[in-house]
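I've put the structures underneath this note.
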Structure I
Amino acid sequence: MSQYRLEQRRILDGAIPGPRSQELAARRATALPNGVASSSPFYAADADGGVIRDVDGNQFLDFATGIGVTTVGASHPKVVAAIQEAASHFTHTSINVTPYEGYIALAEKLNAITPGDHAKKTVFFNSGAEAVENAIKISRYVTGRDAIVVFDHAFHGRTNLTMGLTAKNMPYKDGFGPFAPEIYRIQTSYPYRDPEGFTGAQAAERAIAQVEGQVGGKNVAAIIIEPLQGEGGFIVPAEGYLGALADYAKQNGALFVSDEIQAGMSRTGEWFCVDHEGVVPDLVTVAKGVGGGMPISAVVGRAEVLDQVHAGGVGGTYAGNPVACASALATIAVMEDEGLQATARAFGDRFFATFEALRDELGDGIVGDVRGRGAMLAIEFIEAGTGSGAKTPNPAAAKAIASAAIAEGAVFLTAGTFGNVIRLLPPLTMPDELFDEGLGILADLIRKQV
């Protein structure tokens with residue numbers, strides 16, 4: 001991105017939150033329920049490139065991107081122009097009433113860039129959870145089976161069905177049951193916490209044995225997995241794990257579904273995370289980064305699978321909104337034109353150089369694991385002195401570092417089943433010097449925790 005509307009630098013002027021943010025917080029307390037939570041105490045007024053400007057004029061380095069959404073920045077001019085142009089014609093007609101070209105064009109593009117050279121088709125929805133629900137609905141319809149296999153540390157959404165798929169109780173599930181039936185949770189590949197030297201093949205063998213014992217392969221409609229787990233802690237499975245599960249699904253007539261809602265759309269340095277291992281899913285769920293900030297999601301999959309669903313069986317009033325389709329097409333074009341997959345890989349290289357060195361510097365300290373792919377990156381924190389043994393999770397350190405970063409002018413998110421992970425999701429349009437500045441802030445805050 002050659003030009004930015006906002007100056008690309010941190011600006012800290014007075015207390016955080018400032019007076020205007022405090023005023024908004026007071027209004028919020030009377031207007032919003034407690035269940036709507038925010039990790040940052042300031043209120044945004046503008047965002048561009050790698051920075052967020054708050055209502056008091058402070059500017060923060062953005063390593064959150066609205067939970068992995070604004071991959072091309074929060075207001076890329078090409079995306080904004082596409083939204084304005086589409087909205088100037090019509091904001092809605094519903095594909096279920098009056099179809100339009102944008103829906104078709106975006107489907108064609110996703111069919112082309114998702115893994116595999118087989119015939120594919122795409123159907124759109126509004127959110128990641130909707131995409132996951134419909135992937136399951138399609139899988140059950142096509143296979144005539146009920147059982148859905150999911151994994152430890154998974155996050156697939158907040159609706160009733162997707163809460164059942166999600167592994168983390170607080171804050172996502174606690175008190176909201178009962179959940180949908182015929183969901184089976186299996187042990188995943190977690191290299192940092194698996195036995196030392198445990199391979200992807202061994203992890204897959206363990207998982208498959210659990211499926212056979214709990215369900216039986218002939219009863220499985222779909223195996224759904226995040227190829228790089230998001231809310232669970234940015235867990236990268238051991239090499240070969242995903243491919244073995246995909247093979248098992250195929251052998252048993254089940255569908256293999258790659259949930260690419262957070263890991264897809266150039267975030268890991270490839271169009272989709274499974275591309276790193278050459279795995280070709282039957283269905284792919286897409287959301288977050290695809291829309292450039294507009295709410296849109298998709299299920300992309302084998303044409304012979306999707307075509308089995310009867311007319312009217314999938315869709316929705318707002319699904320594939322024309323303005324959101326235009327935004328998504330522009331977002332994908334920016335990723336292609338600006339070489340943002342290469343940027344993601346370069347960000348990853350600099351992250352690992354910084355934090356692997358920091359882990360070595362701290363010895364048996366609080367940095368337990370440094371992991372990720374491309375620009376989907378994380379640090380897992382443990383209690384000092386437990387690195388070679390128990391690897392005791394240290395959520396207090398993650399929380400303290402993320403909180404202290406706000407005061408330093410940088411926004412990082414926590415994650416992980418144990419709450420002990422800091423994840424980095426920078427916009428791929430962030431200038432290199434801001435990215436490096438953010439890494440330096442984070443490294444210094446980690447040192448202060450030791």
Structure II
Amino acid sequence: MPDNEHLSQDVAAAPDAPQQRTQKWRLVGPGIVVAATGVGAGDLVATLIAGSRFGYALLWAVVLGVVVKIALAEATGRWHLATGSTIFAGWRSMGAWTSVYFVVYVVVWGFVYGATAMTSSALPLAALFPALSIPAWGILCGLVGLAIVWFGNYRVFERVMTVLIGVMFVIVVGLAVLVVPDLGATLGGLVPRLPEGSAVYTLGLVGGVGGTITMAAYGYWVNAKGWRDASWMRVMRLDNRVAYITTGVFVVAMLIVGADLLYNSGVSLTEGDRGLLDLDGILRDRFGPVVATLFLIGFFATSFSSLLGVWQGVSLLVTDFVRTSKRASGQLTEGVAERSWPYRGYLLWLTFPPMALLFLGQPFALVVAYGALGAFFMPFLALTLLWLLNSRRTPDRWRNGWLSNLLLTAAAVLFLVLCVNELMNLTS
């Protein structure tokens with residue numbers, strides 16, 4: 001999110017930026033992709049559970065989460081456009097430790113996430129079409145995702161993601177309208193307060209509005225869209241705000257469903273992705289099979305969009321890691337990156353080895369390593385962006401102002417607290 005200084009700079013676009021660029025809403029796309037990728041089935045369940053336990057009391061946390069994520073994504077996109085390089089080039093300039101962390105992270109995290117994403121996408125399909133098992137549907141989802149990302153370019157990827165995002169948005173928001181929310185209680189939830197026992201859920205809601213490693217991929221998707229210099233800064237910021245406001249509405253809708261459908265009836269959900277199958281049964285009993293079926297379709301769209309986003313976005317990060325290790329400079333060339341061996345090699349790593357976990361389960365030690373590494377990434381991103389965007393690596397005009405620094409610092413503190421909480425849960 002820009003500060004006051006940057007807002008004033010936005011009013012006067014860069015000299016080489018045609019004014020019509022900021023008027024074409026059809027250009028919006030990369031922000032929607034990164035925000036939707038970060039909202040998976042597990043985030044929906046966490047939001048539903050928060051609504052079922054605390055009603056509307058934590059609605060303000062969703063709004064705060066939107067603001068924090070706008071700041072993080074804007075900072076990532078600003079780095080790419082202002083410097084003409086990539087976030088990985090920035091990380092590498094900070095020392096070899098960033099590369100060591102990244103390699104360990106993407107290898108371990110990618111292995112377990114691949115199985116998680118395939119299982120999450122398979123759950124609603126197995127409920128809709130029980131003739132195939134969850135592992136079988138998971139394998140099919142992995143293969144379809146691989147084909148879309150392997151053979152398609154960014155434009156194809158964005159179109160598929162836009163369709164999935166439209167489906168999940170319409171269904172979930174429609175469901176929120178269907179349960180007839182209490183408007184007075186909804187507005188009251190915008191007043192910050194912490195009900196007893198809500199601290200962890202509050203942090204989770206703030207941190208869970210579209211935030212994963214794919215936030216670091218936003219700059220690459222901005223470049224793939226054709227935005228490659230500071231003349232696109234206004235368009236990028238518009239794209240980012242629209243994306244996260246849209247995602248915020250989506251998450252608020254899930255909180256409303258949890259508050260109105262579950263809180264008043266005292267119904268509880270299973271933790272994790274399978275909790276959405278519990279909601280399917282509740283919807284079937286209350287609204288009938290058509291609504292329940294539509295919800296499962298929205299569940300699939302949410303899960304599969306996250307799968308596609310990680311398959312494409314994190315593979316770009318891996319590609320840039322290899323490229324910058326060879327002392328290459330500048331930005332990735334769209335089309336060339338998707339045909340490179342690092343990109344396709346990591347796609348295969350995300351798809352095939354994790355299939356074993358669909359049948360064997362997740363070994364405990366691997367789950368612990370996955371949770372620990374995953375919890376560390378978001379504070380890593382926030383802290384490194386703070387460093388890079390306040391340094392000489394960034395042109396003076398595009399360095400952080402007070403508001404950007406405040407929000408990125410708040411994000412770093414938030415994610416560090418979440419990280420410590422995650423580690424305590426894993427070791428307890």
**Study point:** Comparison of I, II - label where mean count of other Cβ atoms within 10 Å over residues 43-50 is highest
**Key:** II
Check your understanding: mean projected area of the Cα convex hull in nm², for residues 155-330 alone computed as 12.7: which structure among I, II?
Key -> II
Revision key, fill the gap. One of I, II was used to calculate helix-only ellipticity at 222 nm (-39500 (n - 2.57) for each DSSP H run of 4 or more, over all residues; to 500), yielding -11500; that structure is I
Practice item. Compute relative contact order in percent (Cα under 8 Å, 6 or more apart) for each of I, II and report the one that scores greatest. Key: II
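Computed from the coordinates by the stated procedures, all read-outs in this text should not be read as laboratory data. As the structure is a computational prediction, the values presented were derived from the model and not from experiment. Cβ atoms are built from the backbone, for glycine too; each structure is taken alone.
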